[in-house]
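Any read-out appearing in this document is the output of simple, stated calculations on the displayed coordinates, not a laboratory observation. For clarity, every value in this text was computed on a predicted model and none was experimentally measured. Cβ atoms are built from the backbone, for glycine too; each structure is taken alone.
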Structure 1
Amino acid sequence: MTQHTAEVLWVRGDQNFFDHKYSRKHVLRFDGGAEVQGSSSPHVVPIPFSDTAAVDPEEAFISALSSCHMLWFLDIAARRGFRVDQYSDSAVGIMGKNPAGKWFISVVTLRPDVRYSGDKIPTHAEITHMHHQAHEECFIANSVKTEVHCEPV
């Protein structure tokens with residue numbers, strides 16, 4: 001079993017806390033040393049208490065699904081002899097209410113656009129199969145109950 005860590009740090013400073021008019025900006029630190037500015041979504045907490053330039057939890061969730069899918073896809077393509085030159089994804093998450101009436105990200109749609117080179121270029125069927133396999137292997141997709149769609153470009 002492996003362990004992965006992330007640190008979240010928020011400091012109030014001299015902001016009033018009880019009036020709820022405090023900044024939601026914080027820092028996300030990862031075990032490899034990367035540091036990212038985080039905040040609540042301005043769709044949830046209005047500006048100026050949210051920072052639109054920072055990563056909100058919903059964006060982080062969507063990007064984690066996209067990133068994990070991509071890493072598996074690249075591995076699968078390489079094992080099958082398909083040379084990938086570029087992979088980009090414009091993933092989208094949709095908020096909805098669950099049966100208990102709680103908001104959650106109900107659907108994530110991945111839209112990977114993959115560019116290949118070399119003598120061996122995959123067919124549409126092979127691309128679809130590799131994306132299906134990547135989804136099946138993705139640790140993040142296997143960890144959530146959100147419906148995840150993949151629509152290769």
Structure 2
Amino acid sequence: MKKLIVICSVVFVIIIALSINIYLNSVEPVKAAEDDAVKRAKAETKLVSVNDFEIYHGNETIYVIDGLDEAGDEVFVWVPENDGEIQLLKQSEGITEQEAQNILTSEKGQVDIISRKLGMEKNIPLWEIAYKTEGDLLNYYLIDFETGNKKLKVIENL
């Protein structure tokens with residue numbers, strides 16, 4: 001009986017160790033991308049600290065950094081995965097996440113929102129709102145970050 005308990009304990013510890021190893025290996029590329037994007041943003045803009053980091057996958061991959069600039073203003077920085085122009089805008093220069101959501105619901109009515117995130121398409125900073133409609137159909141609604149009045153793209157019923 002003791003032998004069985006020891007064997008089960010050893011197997012359990014091995015499974016936990018392997019799970020931790022798999023997790024760490026899977027997040028390593030994201031962490032490396034974040035580190036590179038933050039270094040580039042700090043070198044090429046007035047970004048001094050980072051609050052949050054997201055990856056946007058559209059026509060190209062864009063890293064979006066939420067942080068503070070030298071003046072202490074809250075900013076967003078869009079960093080292309082490949083070489084390209086980095087854009088920094090004060091958060092006050094665009095619409096908020098809630099305002100973007102309100103634009104969507106004013107046009108589409110009540111929908112089941114899955115996510116809201118910043119991104120960029122054709123050098124235009126945007127809010128991407130993913131939502132579901134009846135029948136669990138997936139939809140994307142892209143709104144211009146700076147103006148809020150330009151619907152950039154709608155992808156429906158996936």
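A value of 1.38 was derived for Cα Rg over 2.2 N^0.38 Å; which structure in 1, 2 was it taken from?
Attributed to the structure labelled 2.
I have 13 for relative contact order in percent (Cα under 8 Å, 6 or more apart), calculated from one of the structures 1, 2. Which structure is it?
2
When you work out mean count of other Cβ atoms within 10 Å over residues 65-72 for each of the structures 1, 2, which one comes out largest?
Top value of mean count of other Cβ atoms within 10 Å over residues 65-72, among 1, 2, belongs to structure 1.
As an exercise: helix-only ellipticity at 222 nm (-39500 (n - 2.57) for each DSSP H run of 4 or more, over all residues; to 500), calculated from one structure in 1, 2, equals -8000. Which structure is it? Let's see the in-between values first.
Working: 1: -8000; 2: -12500.
Considering all the candidates, the number was obtained from 1.
Say we calculate mean count of other Cβ atoms within 10 Å over residues 41-48 for every structure; which of 1, 2 gives the highest result? It would help to have the intermediate numbers written out before the result.
On the way: 1: 13.0; 2: 16.4.
Structure 2 comes out on top.
Ranked by FRET efficiency 1/(1 + (r/R0)^6) of positions 1 and 49 (r between Cβ atoms, R0 = 35 Å, to 0.05), which of 1, 2 sits at the highest value? Kindly include the intermediate steps, with their values, before the conclusion.
Numbers: 1: 0.35; 2: 0.05.
Between 1, 2, the highest calculated value is found for 1.
Can you say which of 1, 2 returns 5.7 when distance in nm of label points 7 Å out along Cα→Cβ at positions 17 and 129 is computed?
On the way: 1: 5.7; 2: 5.0.
Traced to structure 1.
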